[in-house]
Structure P
Amino acid sequence: MKYVTWFVGLVVAITISLYVLAFTGFGNSIVAPIIESKIKEQTKLDAKLKVFSLSTDTVNIVLELNKNNSVEVKGTYSLLSQSFNITYNIALHELKTLQPLTSMQLQDSFFTQGSLKGDTKLFTLVGKSDIAKSKTAYKVIMRDMNPSSIIAKVEKADLQSLLHMFNQKSYASADINLDVNFKNIMPHKLDGDILLITNKGRLNAKIMKKYFNITIPPTAFAMRLKAKLKGDDVDYTCILNSNLAKIISAGSISPEPLYVNIKYAFHVKELALLKPITAADIRGKLNLSGSVVGNKDRMIVDGKSDLASSKTTFKALLHDFTPQRVEANIKELQLQKLLYMIKQPHYADALLDMNVKITNADPKNLQGVVTSKITKGLLDSKYITKAYGFKSMMPRTTFHATTYTTLQKNTIDTKLNFVSNLANLVIKRARFDTKDASLASDYKVKVHNLNRLYFVTQKHLKGALSAHGELTKAKDLDFTLLSNIAGGKIDAALHNDDFVAKLDALQTMDILDILMYPKVFQSSIDAKLLYNIADAKGDFKGLLSNGKFMPNQVLDLTKQYAHIDLYKQRFKGDVDAKINKEKIIASLGLKSNRSSIIAKNTKIDTKANTIDAKIAINANGNPLSITLKGDINSPKIGVNAKKIIQKEATKVIKKEIEKRLRKDVGNLLKGLF
């Protein structure tokens, strides 16, 4: 009995102690510092319990989270029935100082007050707030400490204030009205309505320019979102309207298991405005509409668009939100508008038709066919001339083209037929490997009129040119060229910057005709050219055979002074040249069975179209020196015939003296000359 008495006494003592600590002023003064310390530890704030009063049926707490931010709770409760009637007042004057608690940077202030009435099984929370300068009222019914229904009404919330509160730039201003009426928000038993209306919206042009480099006109907008939730289904209608864009979406969504059946329409007058959302650096207008139907395993997205003034339709099959098959048909897309949209220069005007059939859109197992046709093409000669620094205007160039492309895993094979009044290009197979970004292609090109390339070559040319070869680009760039030209063949190859060309039996008359130079020499030439594109330097070595001269001033002078007709002789010899950009230093050595023509260090400037040459002619032992200077087409010609004149004068004088004196005076004349 003694021990029982002691045990009861101990229990009573503990109970009295707990009562004193919990429900008396003396006990509150002991507990308050402990609670305050725990609050500081959890919030990382310099919190203070300014008031802590807890009795058996009342509570009064004032918590100062830090300076200018406080929470006040006051009311009555019953421990036996677990009921309560409590009011609260939350006054947060400086949200930015609560970052340790909010985990994000907030601005401005937030106030709300209200009451909690009921018991732990069922109670009602009713309150009001001025968040974002609004008139907000809310009512929440809690069952077993979980919200079962919510009614809220927000009137004229200020969008700028809301953005600033969440530390965002003032991209726009608007009045926001929100009505939320949920009779039941229990999972899988939803029953309620949402109505969100935005009025007097206006985009901030200065902010859009400063942070996104987007220039927009004055833009007003309004939005209306109405949604009805029933069970797991959501039926909604959303309309966003502005003087720059209109977006409409309506349909139903079931989240578990996911199933969507919605229609959408985008009418955007300026795509640049969507850059903050899409991160796409595009501009211009776009109209797009279509539907999305299906679930996670099979979803079909289809639509139509006027992309770049085209008639475009598309359809995609998605599995787990990843495209599996894609089909698209584009008709009469205006290339110039597409270039504008993707912020590319205006290279050309054209109409583009394209058909896309991707049977497997998995990048690792890509399968499909893409065909395209370009018609009514016209290059922007003025822009291209300026952009590439051509010194002469590019001629008016029209074009059309067709392509056929097959996609096979990481390989893209393309056929191309490009036709223009400048040149034609045919590619039977261009293979691009997306894995290593390598390219291998054949080609056949035909230039109808070489003179139309003057804007590139800065040299008037005559005739046409056809060539074919191969192009490969992986680690190195390799290019081959084969052409039948000037009565012979050219076999050329480029490896990165090094160019090698072999000339086989080219006819000089044809070459001179192409270069529009005077046709002074007819011959066959075999040669080799080594040239570095990066340095614009090279060497040329050639062999001339079976050559004969055409009528020209130089040989006419030779005939006049030396009385030798070099036109009847056949020559062969070497021609060498050192190329340094537009400067060429050439040497020529020609010989026949009786004569020779030698020109060393001839200077040719292809840019200025000038020549500076000294030609030494020995015609049957008769020397003649000739200089050429000035315009290569009509140079100034200088003749030094001193030795020929001496020789001819000696013959005449000798003959006349012998005739008169009847004796050999050769030795005498040698002394005279």
Structure Q
Amino acid sequence: MTGPLSERTGGFVAHEHLRDSQKEMILDGIQVLSDDGFLLAAAPTGIGKTAAALASVLEISRNSSERLQIMFLTGRQSQHRIVIETIRLINSRLSEGVSHVKVVDIIGRESMCEYVDRVTGKCNCEEDVIEGSRVERREELREMILTYPTHVDDVISRSRQRKMCAWASARSAVKSCDLIVCDYNHVFVENVRTNSLAPMGIDLENVILIIDEAHNLPDRIRNGLERRATMSIFRDSKIELEEFLGEKEKEAKQLDLDTDQGSLNIEGIRIAKRQMDRLMREMRKWYAAKQRELELSKKDDLRISTREFIDEINHILMESIEADRSNNFKMLKSLIQQLFRVRVEQDDSIADNEKEIASNRLASMLNICLQFIDNPALVLVFDILGEDGRVRSFLLDPGVVSSEIFEETKGSILMSGTLFPPAMYADLLQIPNDRPSITKEYSSPFLGDRRPVLVAKDVTTKYTDRGLVNTNRIRDHIEAVVTETPGHVALFAPSYAMLREIAGEDWSWLPGFGIQVIEETQRMSKRRVNGVVDKLEIRRRAGSRVLLAGVLSGKLAEGVDYPNNILDAVICVGLPLPPPSARQDALKNYYTQRYDSNRAWRYTSFQPAVNSLMQALGRPIRKAEDRAIVVLLEKRLFQRQYRNCLPNDMALMESPDNNRTKRHTRSFFKRLPKPAIEKE
């Protein structure tokens, strides 16, 4: 690549002055995407990775002989607004004659529409709007979206003012846009992809993906195939089939139709109901047998064969009606299709994550098991929920899903501050190795100075070393940081149990530092989580301090953005290593067979634990001007298997005891004092 740097970085940069790492990332992106390749970027917060990724991808898409679209995938609402604001900056700097970047910002339908009927699938957004006016208003909204980059919240507000459907208006604009901002599910969850991309006119063969917070993608893909089946799901599916059958018979009577008429499929529903009656009776025996087997094993869970589970269900179905046993699961597939067709009214009080009816959930579980019946990438685990047995499906290898998707696209940028090591994620996601790729760690010019990392050498959460002495040392380090920190402190433990052990009698061991404790709970509502930052802001303006106590990989450690340098210090206790389980054993065995023992341990245990720390310690630094001290209370981080999991440029300072921790913290805030905050 030749020419001045401004030419080499293209015409879609958001800022006049670029940081060195940002320039490097832009150039790498342009280079690899020009050959339909992949960039996996471990890019720390503050280098401007969003702007860099957009600059690279827009340069490629606008100079392509084909019409390419860009999908920016993110699981964070805050990132939607950052993308929109970045596109506005890019548009403001475009050369004369270069058309502005058109962007559509979209979220889930139930968040964009006021009400969606779960039976009919229709919303009430455009009720009482006559057809002629509807077309005109929809076109006005479509043009508004395409004319000026607009955040989805503003699209929703404007749509409701006009009594129009924000979801439908945004989707209608997608065909004409350059960039769509949406969730991972639109691409990586099959049923969502099927119902989303084609209706919006998106063909992955003409798409470049930007995947934000890409360290989350493997688990998001795994979660997309995680299902569970207790006896209650068989019972509820039977009840729903009865209700559905009653509605169809009532419909036939109202229309004066023969109930055997094929268009209503009433006989098919009756067959499915009889099958569910038998499954209810016979599967209860199978669950009871598995529960006895689990009790004898003295374990918390038990791995079961996917084929065993499906064969048991298939055997019961074949017994229910005379049929040829060599029909390749024909009857089971027919039942699955019927369960997917069931539509019944639901109680609006049901939680969002349980709104899918039991029939559809059971059908999905059975369909996934059929799809992976002899594939070791999927494992079934039996355990006890309350007093009932439960079968859960876990996808071990996200690459079996993502590889085909990445193969289909025109290239991708995957980026995160904790996409480390990027080569591991290339392995896990099975990035096509027959196309060019760059896996790279980008350095930050300010993190070492403005976010020092101190590691205590006298404490650990290793099970065999726990005890009152160790717990008291942990508390001493926490006290040392709290004493010397002028503002809010975040504390993250590896589990809720460990957090309660540290807390003791309601944090009564903390001296009177005038600090309020806000503690995360396992059932903490989304509303309470979202209100945490507001509370921190209010307390800071009042001149008081907060100790925010949560768990690593939890809602407060990963699900919240902390803007305006609202956190002065972060303390991480221990390593959140996964506990022994049938699923974890299956995961290690799978990756041992696929790679080797060393990589299996790193990919399934060491690296995920360290990356959880990385996510937590990244919370206080959101831009170059921020500053915070990080204290890691875990001596195992100096062991080779864990130290190798940390970024190469991360310098660790040793602290032999709480006195050294106290001195380091005091020295840091003396060098970088707390900025003045105006009180209300």
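Just so it is clear, none of the values below were taken in a lab; they were calculated from the coordinates. All values derive from a computational prediction rather than experimental measurement. Cβ atoms are built from the backbone, for glycine too; each structure is taken alone.
A value of -5500 was computed for helix-only ellipticity at 222 nm (-39500 (n - 2.57) for each DSSP H run of 4 or more, over all residues; to 500); which of P, Q is the source structure?
The value was obtained from structure P.
If distance in nm of label points 7 Å out along Cα→Cβ at positions 251 and 627 is calculated from each of P, Q, which structure is the one that comes out at 6.7? Intermediate values should be presented prior to the final figure.
On the way: P: 8.7; Q: 6.7.
This value belongs to structure Q.
Suppose you compute log10 I(q)/I(0) by the Debye sum over Cα atoms at q = 0.05, 0.07, 0.12 Å⁻¹ for every structure in P, Q: which one lands on -0.55, -0.79, -1.35?
P
Taking mean projected area of the Cα convex hull in nm², for residues 459-578 alone as the quantity of interest, name the structure among P, Q where it is greatest.
P
When relative contact order in percent (Cα under 8 Å, 6 or more apart) is calculated for each of the structures P, Q, which structure yields the highest value?
Max of relative contact order in percent (Cα under 8 Å, 6 or more apart): Q.
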